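Structures given as structure tokens follow.
Please treat every number below as a calculation from the coordinates, not as lab data. Computed from a predicted model, the values in this text were never measured in an experiment. Cβ atoms are built from the backbone, for glycine too; each structure is taken alone.
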Structure I
Amino acid sequence: MRQLNRYVSTTVSASILMVLLVILGLDAIAAIIDEMGSVSGDYDFLAVLQYVALSVPGTIFDLLPFAALVGCLAGLGALATNSELVVMRCAGISTGRIVLMVMKPALAIMIVGMLISEYIAPMTESIAQGQRSIALRNVENVGGDQGLWHREGDDFMHFNAVQPNGVIYGVTIYSFDTERQLQQTFYAERAIYQGDHWLLEDYRQAQIGEDLISQLSGHSKVWNVELSPELLNILVLDPLDLSIVDLWHYSNYLDSQGLNSGSYRLAFWKKVLQPLSTLALVLIAISFIFGPLRQVTMGYRIFIGVLVGVVFRTTQDMLAPASLVYGFAPIFASLGPIIICLLAGGWFLKQAK
């Protein structure tokens, strides 16, 4: 039994990893083509390759449910085509036992993917975004698509480029009063974190009064703000590129500032429920092999797997903004399609028996 368990696990794991490698390659090629439209100045082709390579760890976790679905269909489909599943069942191995054999390697791969998403992907993605922003930065330009915005109290800040080591380039600050009237504008070439405060370099400040505008400039100035390099590393990344811990803490931070944390709550629940999404799609794959897709060709199985994966992902992507618009809990945006897949997979398996 142990050898059979190892054989099924090896077959399924190899199929999942092969599918993951293929779709990662396709995604990387698409990303390179997309980034070529941004090539200019220091952001050359080699910089594009480096940016895409550093973004790969974050993509792995996002693609794992889809890879698990198609990989299980391919791996189990090969066993079904060779009548190995029939032999197993004739030998007295129950369907539930086979399901467990398949779930174990899928869950193990997902755990490894989650560890990459938690500890490696945020770091590499932060480096990638920082290097890209520095290469593309346009000094004092706050109207382009580069850089990021942040709000703290009545101050609105824009940063042209952020490095993970606590250095900001192109710091622009707009300060408003309680009536939302602009009181002060501030620009600094660079800000460096000093442990408990920021040091602004080469700054220009404009104080706006009722009748006149007073200007001041200097080489350095202390900037006391709650913003920290750790928080900046969160701001510079897309919510889905953050770790689960960072998503939780930053969502609470936004709530404490009276800001909307909906997108970060959505990303939090999607990442927390990602292993359950994978198991639900694997269950769908198993039920198809024991049911309607047992005697079809490999190409048809993969086509059905791709179709189911696209429908699953599209449903989650549609429910996500709907939760923000209609105000229902973000957890249901991710949990809804998972429950449907679990129920459908269980029903197909029951019919197959």
Structure II
Amino acid sequence: MAKPTTPSRRPTLEMVAAEAGVTRSTVSRALNGEPDVSQATIKHVREVAARLNYVPNRAARSLASSRSMAIALVIPEPGMLALADPHLVAVMAGVSRRIEDSDYLLSLMVAGDSENAKIMRYLTSGVVDGVLVASQHSRHDALLYLHDLVPVVFSGRPTEQTDPPNYFIDLDNAAAAAAGTAHLVSLGRRRIATITGPEDMAAASDRTAGWRSALVEAGLPADLVAVGDYTALGGAAAMRALLERDPGIDGVFAANDVMAAAAVSVLLDAGRRVPQDVAVVGFDDSSAALTARVPLTTVSQPSEAMGGLMADLLLRILAGDDVPVSTVVESHLVRRASA
């Protein structure tokens, strides 16, 4: 999908705020003529907006009285993948719980790539006041430019920087993956492979970078890489490919628990003991970590809490509050039998 160019050139609410020397929420309230803003400020802000040729967009109107009172949670993945991923299911639960406490209705939109155009037409039609996006790939670049039409919050760092930047909730994926890999190093493992997530996702790239940095710091080779897709089938195929490439693998860091659990099954079926012969570390601390044939040591990602934070951030934006562009949550290693 081609990247839109017009939105990035159009004056934004943030540009008016910077020029007027006030906050974004003050600009919004001034343009809407709200009673808690002085007449002098309203006059000044409106003069600046006129000088910049700023035209209030849907995002600004959503801060006024004309609301649809609807929020869309968009998961641009095929339905089976979205509903089979414990991380995404937990994000949905966190979002839903927070929206239930508000006056808004939540619309869940799960769609594969063939439905992207249809999703974009819906989101830009003015029928929702805000959008939450989980599982964003670089091929979904149109979602990055929604923020000029409607407030948007992403789960995970977006794949590309925009101006103004998109709001997002994330954890330090590189540091978290490095900690999981360093744990394998501390156990004496020397041939440590990784099963990555999709290469067109920022979180997956960051986790691969963290795995690599931990091995480089330990003076170990970082050559055993197999690309996965966050699914059990993808994780199993990647593990089989790694074993064929180097039967001496003694450690595996997988970019999510679903792939790590699949890797454990492949290793056991191949006659490898886990963790005696091959130690395995996953990522998420999801239900897949507990139901694996050998319970997984994993890097915790507070997925449900992150969903709640996403929704809360969007609600604050819709209320006209000044909020940080990025919120980074903490992770930690959870030790179980696999490592």
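Among candidates I, II, the computation of distance in nm of label points 7 Å out along Cα→Cβ at positions 153 and 265 that gave 2.7 used structure I. For which of I, II does Rg and Dmax of the Cα atoms in Å, calculated from the coordinates, equal 22.6, 77? Among I, II, the structure yielding 22.6, 77 for Rg and Dmax of the Cα atoms in Å is II. From I, II, which structure was helix-only ellipticity at 222 nm (-39500 (n - 2.57) for each DSSP H run of 4 or more, over all residues; to 500) = -12500 calculated on? The correct label is II.
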